[in-house]
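A short reminder: the numbers here are calculations on the coordinates, not readings from a lab. Predicted model, so just to flag it, every value in this text is computed and none were measured. Cβ atoms are built from the backbone, for glycine too; each structure is taken alone.
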Structure 1
Amino acid sequence: MSTKLATPQELLSLGRVELGTSSWVQITQEQVNEFADATGDRQWIHTDTERAKAGPFGGTIVHGYLTLALAPAFLDEVLEIASYDAVLNYGVNKVRFPAPLHVGARVRGHVTLLSAKLRDKGTVEATYGIKYEIEGKDRPPCAAESVYLYQ
């Protein structure tokens with residue numbers, strides 16, 4: 001179930017509010033390898049499945065930045081805004097990676113609107129808290145505040 005708004009300006013009156021929880025997502029080794037190729041981060045804990053079995057995590061783990069990059073998908077699933085010209089990633093605050101996300105594990109995002117403010121030319125700046133959850137685990141693989149600009 002998602003929160004539905006007509007315009008980004010409606011965010012201004014919501015205050016701090018939990019928007020919802022996304023569906024589970026499973027990151028594959030193929031996705032991790034493609035991310036490694038795209039970013040140049042080919043550290044063996046992410047890409048070498050055989051070596052990683054004997055490594056500190058008992059298998060390959062998803063890059064922290066790939067995990068973080070799930071934020072827009074999680075947000076899109078829990079918040080629907082019908083009308084705006086563009087939405088831009090403006091920044092990320094307080095990013096932490098408390099626990100590894102193993103390749104093949106399921107992860108989802110709990111999204112909270114932390115604040116919204118009006119900027120120049122009608123732009124709305126919204127800050128969302130996103131706490132990632134690994135199925136069956138207590139510690140999150142990521143927690144962050146993601147800042148978006150709606151124009």
Structure 2
Amino acid sequence: MTDVSPLIDAMGLAPHPEGGHYRRTWTAPAQVDTPRGSRHSASAIIFLLNRDEEARWHLVHSDELWIWSGPGALEVHLGGSGNAPEANPRIVTLGSPAGAEASDASNPVQVLVPAGTWQRTFARGDYALATCVVSPEFTFDDWKLAEGV
């Protein structure tokens with residue numbers, strides 16, 4: 001298993017409450033009005049998941065675009081928009097399995113998680129890195145972690 005501590009330090013990542021490590025890299029200057037208040041129109045983070053971590057079930061009240069960076073694949077579970085995640089989520093695997101030739105890549109490298117959709121994510125391989133773009137911007141006021149799941 002790869003020790004990702006040096007990478008986490010070099011990238012300036014911090015622990016995320018849902019799991020994994022992250023750093024906000026961009027916030028759009030434009031503001032938009034939402035039912036939950038004024039927000040910047042978009043934001044982006046770098047997000048790293050180690051093999052033994054998961055981004056636990058959570059939802060965001062904004063659209064979130066996951067963009068895979070590698071090296072390991074990411075498994076994104078989409079659990080519907082009910083009061084709790086669905087028992088049989090739709091699973092989207094982003095990126096190539098570690099060691100696969102680029103020409104063998106049959107998985108998408110992006111997935112959109114619509115606003116209000118339960119999601120969780122696992123790394124497949126030693127670790128996986130992604131960029132997440134959220135619009136309107138991500139704030140913890142617009143984020144909910146599932147309880148008891």
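Please state which of the structures 1, 2 yields -1000 when helix-only ellipticity at 222 nm (-39500 (n - 2.57) for each DSSP H run of 4 or more, over all residues; to 500) is computed from it. Only one of 1, 2 returns -1000 for helix-only ellipticity at 222 nm (-39500 (n - 2.57) for each DSSP H run of 4 or more, over all residues; to 500), namely 2.
Here log10 I(q)/I(0) by the Debye sum over Cα atoms at q = 0.17, 0.21 Å⁻¹, for residues 10-81 alone was derived from just one of the structures 1, 2, and that gives -0.80, -1.14; the source is 2. Can you tell which of 1, 2 yields 2.2 when distance in nm of label points 7 Å out along Cα→Cβ at positions 58 and 90 is derived from it? The read-out comes from structure 2. Of the structures labelled 1, 2, one was used to calculate log10 I(q)/I(0) by the Debye sum over Cα atoms at q = 0.12, 0.19, 0.20 Å⁻¹, giving -0.49, -1.19, -1.29. Name it. The read-out comes from structure 2.
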